[in-house]
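What follows is a group of structures, each given as structure tokens.
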Structure P
Amino acid sequence: MLEFIAVSKQFPDGQVALDDINLKIEGSDFVFITGPSGAGKSTLLKLITKELVPTSGQVMFNEDDIAKIPANKLHILRRRVGTVFQDFKLLLNRTVFENVALSLEVLKRSDSEIEKEVSEALEKVGILEKADYFPAQLSGGEVQRTAIARAIVSNPEVLLADEPTGDLDTKTAEQVVELLEKINKEGTTVLMATHNSTIVNKFKKRVVHLKKGKIEKDQKEGKYEPD
């Protein structure tokens, strides 16, 4: 499904974020991308959505070279790839329902489709009863669940989660990863960047560990010991 072939990324200031990455992600995988700050975790995820393009090498999504997807076709890629961020990126002046509905409005879905699909997404993440709340009225875990609902409402093939538990307490963080695990079991490939060793070691998924832009280890049920 996703394959990084000899991928390197160097920024204009000379910083090498990724160095000769070779990595294959199969459909329905759940992969923790681990490593310290600056290891290249976020850069790797941004290459999948074409927020960044490689300096060299290829990032393939099925048969498509992501870097070669033209700007006017990017919306198709991003419909297939959901994203969840540590800082949520919710609109504070919109309700939970309205935040989740935004991506469907962009796709010009009908009002009835939006009502059905948003309600299903909110029910899946366990906050349907909060549909009319604003982000400021939610707990940290509920805000992150809203962000996850927004990411999955268009049924993406891949879900990217960049430090989604970074600002959450341990119990809430575990609940968020349990939710990602549930979504993965329903067929969505999940890549989660994290430096939370407690989470990684509890859930026992595949671990791809980055250090200074290189893959230091790739283990099926790996453990993570912070550098």
Structure Q
Amino acid sequence: MASILILAARPNGDVLPHLALLSHQVKVIPAEPAHLVSAPDSDLIMLDARGDLTSAKNLCKILTATGLSSPLIVVVTEGGMAAVTPDWGITDVILETATPAEIDARIRLALGRQAPSDDVTSRIQASGLVIDEASYSVKLHDRPLDLTFKEFELLRFLATHPSRVFTREQLLSEVWGYDYYGGTRTVDVHVRRLRAKLGDMEQLIGTVRNVGYRFNVVDNTQPATIR
């Protein structure tokens, strides 16, 4: 869970609606230079650039010029996406319509890029599987796996809850987001593809009949750990 400071261009504006569905701690203040002086500390800053792009760009430059240490993500409309350039000095950009899963992934990646210089990253290790959340890479017994975004998210979620059984509905909610309207067959399809890519280790993803799926800890390996 991260502490997030939102710089809102409009009072009581719902800058990123689906952020409220996640468990992060959120504080909102006006997107004005005067309010930055007393702004609370945060792990990450989100700036509302959905309206006045020029003002948003200037505020980004002020933040970076004052030695901003937290990642800075700009929230834009689809039309405003084209206006964001490298000279804004930001970490990432996200559409206001982003799903909970995408928002959570971008927050995680932004914080991962801020990792200490000794290159300590968040890794999940279980049963010969190494999931690097910072680089979005997966290796199985040192063999890289070529996974899609959703395949990665599904595997990561299951691996962080070893031996726990999740229904298809729970997995849809956790991985695809609350606003996903597809059926539970989506989960079955992604599990089948994941198993194919795991090859001889396809049993890592177990099926519990009439319930759902779980991550199996095999080969006498210690349960999944995060470091």
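Readers should treat all values here as calculations from the given coordinates under stated rules, not as data from a laboratory. Source: prediction; values computed, not measured. Cβ atoms are built from the backbone, for glycine too; each structure is taken alone.
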Exercise for review: Identify the structure, out of P, Q, from whose coordinates helix-only ellipticity at 222 nm (-39500 (n - 2.57) for each DSSP H run of 4 or more, over all residues; to 500) was calculated to give -10500.
Suggested key: P
Study note, to complete from the structure: Computing percent of Cα pairs over 17 Å apart, for residues 51-162 alone for each of P, Q, the value 57 comes from structure P
Review point. With percent of Cα pairs over 22 Å apart computed per structure, which member of P, Q shows the largest figure?
Key: Q
Review point. Computing distance in nm of label points 7 Å out along Cα→Cβ at positions 43 and 171 gives 3.9 for which of P, Q?
Key: P
Revision key, fill the gap. Value 28, calculated as relative contact order in percent (Cα under 8 Å, 6 or more apart) from one of P, Q, is from structure P
Revision key, fill the gap. One of P, Q was used to calculate distance in nm of label points 7 Å out along Cα→Cβ at positions 35 and 139, yielding 3.4; that structure is P
